[in-house]
Structure P
Amino acid sequence: MTQIYGHRGASLDLPEMSFVAYFEAVEQGADGFECDLRLSKDGFLVLWHDDDMQRLANSPRVIADSNLIDIQQTYPAMIFEELLIIALDEKKNLALETKHPVRTRGAVEKKLFAVLEANKDAIAESGIEISIMSFSWLAVQRAKRAGYTAVYLIQFPWQRLFCFVDAVGPSIEILKKSPNFAKRVKASGKRLFVWTANTEEDAKVLIGSGADVVMSDAPAQLRTYLN
């Protein structure tokens, strides 16, 4: 059965990657959470998609050049440890996208692995699945070598680097334009993680695709369409 993860939480109507968005995803029955991770200047894993804060906070502040206290004085951004606590308490799987390219290269994965290792007993006890995703092939390989479910996110249907990963993550637009793409992924023995599906039209594409995980800004709405 396809699992539905809250894409940046239930972010269709709530601030993305905020506490309220993730708790709303719980209310909507999401099977897991998705988030983007960037490293602050002082080494915190900040939940943030863009490299700067212009879109959400109308600020040119760059995450990588800013300490956490300055980031949070500009906007109430979460850190990964806070999301992990919610996921453990609510028994929600996690799909964690490490953002690249960045100047610090693999430092974001190194920090993420350290946090996950420090919480490995609680993660094991909760039974949640941790998947690490990236558009960076090198980042995905770091996740794979560290023993995590590695998801290679792709933007174009002609990308073929399916080997040495556990799952392939195309956009819903790729499945719309290339109906056989999902079949190729499943035939390769890989799991299929799809981003970001919200509408009834999206659901029609997903039905029969064999998608294992789908990211949605509106988990409850998408589940209604899929059923």
Structure Q
Amino acid sequence: MNLLEVKSICKTYGSGETAVQALKDVSFSVPKGEFVAVVGESGSGKSTLLNMLGALDTPTSGKVFIDGNDTFRMKEKALTIFRRRNIGFIFQAFNLVPELTVEQNIIFPVLLDYQKPDKRYLEELLGVLNLNERRHHLPSQLSGGQQQRVAIGRALITRPALILADEPTGNLDSQNSSEVIALLREASRKYEQTIIMITHNRSIAQTADRVLQVSDGCLTDLGRCRE
């Protein structure tokens, strides 16, 4: 079963002679639990694509279905709730709340949804992320790799159907990059998370199950990296 269905997405910025086609008739599908890397040069359209998948921007035409839900037919309030409960975001810049501890940052999306955190799942995540001993630390007291692990935990805590990662290793050294990618693969396998990861690093892309390439707004499926 496909968790994600993208059908003929187009995105044009501006109009007339100044119009820029950021995405051109992009279509693809992703089964539940697959880990997909999206590669492409700067300005190729891959970040625009990620924004469409996360319903952070609206396409000029086309549709995106997440677990059978047509996201762009939802009203704003319903879409906000759906996004909060079904999509986890991991950013290159971490985007942690500096005044909150590791544990508080991780459970923040649950509290935003007026829910109670699952304490057993929180403890499991802190263990998987190797953050147990840092749970009461502030982001300023963490290394870059530790901060990114907190961001991954924050994305996982709501058990979202889809995780969107925008250059999650962009600010990390090679060792921390390897650890972060290993954690994403573990999330994909253990929690059946469907993960779409943007990366400019081809060697990191090869660790995914499948690689998509965006070039001048057009998407090409480069196929599976592993069987």
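Work out the source of 1.00 here, i.e. which of P, Q gives that when Cα Rg over 2.2 N^0.38 Å, for residues 3-138 alone is computed. Source structure: P. Thinking of P, Q, which structure, once relative contact order in percent (Cα under 8 Å, 6 or more apart) is computed, gives back 30? Answer by label: Q.
When distance in nm of label points 7 Å out along Cα→Cβ at positions 123 and 163 is worked out for each of P, Q, structure P gives the greatest result.
Readers should treat all values here as calculations from the given coordinates under stated rules, not as data from a laboratory. Everything quoted here is computed from the prediction, not taken from an experiment. Cβ atoms are built from the backbone, for glycine too; each structure is taken alone.
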